[in-house]
Every structure is written in C-alpha cells, then in structure tokens.
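Next up: the structures, one after another.
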Structure P
Amino acid sequence: MKAKVPITIRLLTTALRILGAVSPQLASRWVYHLWFTTHRFAEPKRETRWREQAQQFNLPHKYGPLAMYSWGEGPLVLLVHGWNGRGTQMGGFAVSLAKAGYRAIAFDAPGHGRTPGNSSTIFRIIDAVNVIANEFGPLKGVVAHSFGAMVIARALGTQLTAEKVVCINPATHLDFLIESFCNTLKITPRTRSAFLRRLEKHYGSDIGIQISAEENVAGLSVPALIIHDVDDYEVPWQQGERLANAWPESRFTKTQGLGHRRSLRDRATIEKAVNFIADGSTV
C-alpha cells in the first residue's frame, strides 16, 4: 500500500510549485533552507529503555553541547545515527557491544535529538565525530547508519582513524540525496537547478565529490562490513553495493524484510556487527 503523504508535505509542495513558477531563484532560497532543516520524532519505548541504561552527559561543541550516551567499559566503539535520527536509535548495538566487553558511545548530532539546533550539515556532524574521537578515542570500531555512513566516510578520508567500520543501509552520494529530496517535495527542474547552483556557490562546485562516500573510502585500508536490506525503500540496497565496490577492504551482505530502520534492532544484524568488530567475522 502506498504511504499517505502528510498534509504538511502536500501544502509545502503546492507552495513550492507555485513559487517556482513565478521565481525559481526565490523558491531555491526556500529549498536551500529546507535542505538543512532537521526534524525530531518521538522516542519509542525501546529507545527509552536503552537510554536509561546509558550514562548520559553533554560534551561541549562549537555548535552546541552534544547529547552523549555511553554504555559499558572497554575498547571504544562509536555509533553514528542518520539524518533526522538520534543516538538512542543505535541502542540495540550499544547494549550488545557493552555485553561483549566494549564501551559504546552514541551521540545526538548537531540539530538532532537532545542536541540544540533546528538545522545541520554533514560538516558539522563530521566535526562532532572528530571532537568525540579526540576526547574518548582511539576507536576500536564505528557503526554508522544511513547518512551516518557518508559522515564516517568523509571523516575517515580526512582525519578520523578506526580499526573497523560497519555501515548499515548506507547512503553514499549527494546526487541520490538531492534526487530523493526533490522528488519528495516535487521541486520543478528550474527550481532544482537554482538550488544546486546555490549549494555549489556555498560549498564549491565539487561538493558532490567532497562528500561522496565512494570517493572518500577509495584509498582506505580499514576493514569494513556493509549490510543493506533489499527491502529498504528509503535508500536502495544498490547504494550499499556501490560503497562496498569502492571500499578496498570491505565485505557486503544483504538482509531481507527489515527496511531502512528495523535493521537497527534486528538481532542477526546486530550480532554480525559485533562479531565483525570483535574478530572480523560475520558469523
């Protein structure tokens, strides 16, 4: 069954279509603002239980104090959520890692969860990752979900070091994100072109290359496990396959029937991630 489009999205798409017909440049300013705007969603009970098992504290950061969550003691594993996500979404991995003898740390990225702000960028989140690694590292491993994989790929390609990486249902490149975003809001081609010009003006004409996960992992020697569900309708599994093909020391495995977020609480997926970080196996 096709999901019903929320009334707010329908109103927004109508307004953007009308404005785009009159002034694509003006519409692109609105689209640019929406691109960086974040949204928060209610924390389900399972995440509340995971959060209550964690040590909770704030870590100073130039974009506002980062809400931090820590489980267990031992070698450090950093957990990175996706866009519009929150650290507690990674609680299933955190609890299992803690039982296996690791310290798992998750955080709410700038503009997400309990961290202040209503907008964010990949570069702000990368900076937060580097601050956390500098404060608590070295990193035994990283587990990243969705957009978090692009964050980690860029961080590893520039400054961050880790012994192993696990990516769950990863997004990999800007073109896909823009296409998905513009399709959701039914943005006209003229407005889309104006938005892209605005994005490149602020971040450089090579912004797509800068944040491409495939580009950033191409020279890495860190081992990676990439898991993608074939029934992920938000980020198609081919994105994970592309990342695995670009990552020299990686393994790719597919799951089925979990979609984009249920993978984060799937016992088999969590077990594979923990085993890979522990000894490089996926059994």
Structure Q
Amino acid sequence: MKRRHTFLLSMLAFGFAFFYIPILSMIVYSFNASRLASVWGGFSTKWYVSLFSNKQVIDALILSLEIALVSASIATILGTMAGIALARFTKFRGRLVFSGLVTAPLIMPEVITGISSLMFFILMAQWIGWPGQRGFTTVTLAHITFSMVFVTTIVQARMLQSDRSIEEAAMDLGSRPWQVLRDVTLPVIFPAIMSGWLLAFTISLDDVVITSFTTGPGSTTLPLLIWSKVKLGVTPDINALATLMVGTVAIGVLIAGIVMHRAERRRQHDEQMAFRANG
C-alpha cells in the first residue's frame, strides 16, 4: 500500500513537472537581458518595457481580451440555457438532434470549425452583404460557437448531480418556474456557470486555429501575433508576450476562484439557515 502511494505521488510530481517546468523556464527567460533565448545574459525587464511601448502588441492584447470577454459571456448564457434544457427536459421532440448539434463542436477538429465558419461568413457576405469584412464580430461569433459546448457540458453535469427535490419543494411552496430558476437553480449551479465562463474565456483567449480562419486585416489577436513572431525564431520578447498571456489567465483563474468560493460559502450558509428554520 505504501509503495503504491509513493508511486502515485511520483507520477503526480512527474506530471506537474512535465507541464510547469517549461512554463517556468519561459517566464524566467522572459527577463533575459540577452537577445538569444537560450543564453542567459542577466536579469532585465527591457523586453516588457519594449512590449508595453509597442502599439501593435497593446492593440492585439486589448482585442484578444475584448473578444474573450464578449464570447465567453454570450457562450455562458447560451450554454447555461442549453445545459439546463438537456438536464431538466429529458423528453421532447428533437432532443437527440439538439443534443448532437450542441456537442458536435466538442469532437470536431478546430480546422473543420474554422473552415466551416469561414465559408459561412463568405456566403453570408455574398447573400446579404454581411459581414462587410472579417474582424472582431466574425471571430467572436466563431468563438461563441465552439466554446458554448464546454459551458453546456459543465452545467448539464452539475444539473444532473443537483438535488431536484429542492426545486420541487420551492414549487410546492408556491414559487413560479422563473422564481425557482432565479432563487434555487441558478445559485446551486453558479460555481459550474463560473467554471464554464472561465473555460470559455481561456479557450477564446489562446485560440489560434479558428481565429486565423475568421479574422481579417487589422484584427490581429495576441496569439496570432505571437505565432507570427515565433516563425522568425523564439526571442525573449516572445517569452515576455507569452508570459503576459499566462499572467492574464492566472488572474482570471484567481478572480473566478474567489467568486466561486464566496458563492459556495453563501450557498452552504443559506442551506444551514433553511435547515435550522425547518428544524
């Protein structure tokens, strides 16, 4: 038993090391004074100074954050509604087709999603004249399409695990369906909704494949900018750019974790108060 425990801990440590050591190396070498990525020339922050004075980088970062925020928020709303519908309404005409359409992007290669989105926007431009050019709107719509499925999966799983008797008790006490949804269902699944939003935000923020198909001139996101620079070789400014993305995601995870922790504590407190009131 002890040997098995040691083996599992060793595998866990190896997995974390395999994942985080390259990221830590990238962060360390982003402060390298030398232009050579593999030669340490001393500590320096000049690459971050040059990045923040580079208008192209700032514009790409702002555009990436705007697309990620908008697409994640809309995908969370749509994905939450789809997840609740699939979990609570188990029998309705077309449920199998609806479920398949919702989950299809989950197993579909990103290249296929990108090509199909590009063809859709080209045909729409020919038929109705929209979109006039590809950019923020087209990238955001494409990101909503493939990130919504992750929110749906998370919310549906949480709904299936939740105690439905609480909702039934609220209905018995005279609450209407929309009141049950607002006062009971949404607070219970709020951590799952936040997890879905964070996942959608992260996926949108670091996407390259789908964005490359649906963007246009003058709408370069930060991942595309990094990819274009990497073709010329990895330099400390590339490491600094990637470190900024890691920092942005880490801040988002921290904020979401704090919000979910507070929501969970509030939910547990409300359940205890309700139990004491009924007891």
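Read the figures in this text as sums done on the coordinates, not as results from a lab. Note that the structure is predicted; figures quoted are calculated from it, not measured. Cβ atoms are built from the backbone, for glycine too; each structure is taken alone.
Quick notes on this one:
- Test item: mean count of other Cβ atoms within 10 Å over residues 201-208 calculated as 21.5, pick one of P, Q: Q
- Ranked by relative contact order in percent (Cα under 8 Å, 6 or more apart), structures P, Q are topped by Q, which has the highest value.
- Structure responsible for 0.45, with FRET efficiency 1/(1 + (r/R0)^6) of positions 33 and 225 (r between Cβ atoms, R0 = 35 Å, to 0.05) calculated and labels P, Q on offer: P
- When Rg and Dmax of the Cα atoms in Å is computed for each of P, Q, the one that comes out at 23.0, 71 is Q.
- Structure (P, Q) behind the derived value 17.5, 59 of Rg and Dmax of the Cα atoms in Å, for residues 49-144 alone: Q
- With FRET efficiency 1/(1 + (r/R0)^6) of positions 41 and 177 (r between Cβ atoms, R0 = 30 Å, to 0.05) derived as 0.95, matching label from P, Q: P
- At a computed 5.2 (distance in nm of label points 7 Å out along Cα→Cβ at positions 81 and 233), which of P, Q: Q
- helix-only ellipticity at 222 nm (-39500 (n - 2.57) for each DSSP H run of 4 or more, over all residues; to 500) derived as -26500 - corresponding label from P, Q: Q
- When mean count of other Cβ atoms within 10 Å over residues 129-136 is calculated for each of structures P, Q, structure P comes out greatest.
- Given 3.4 for distance in nm of label points 7 Å out along Cα→Cβ at positions 113 and 209, calculated: source structure among P, Q: P
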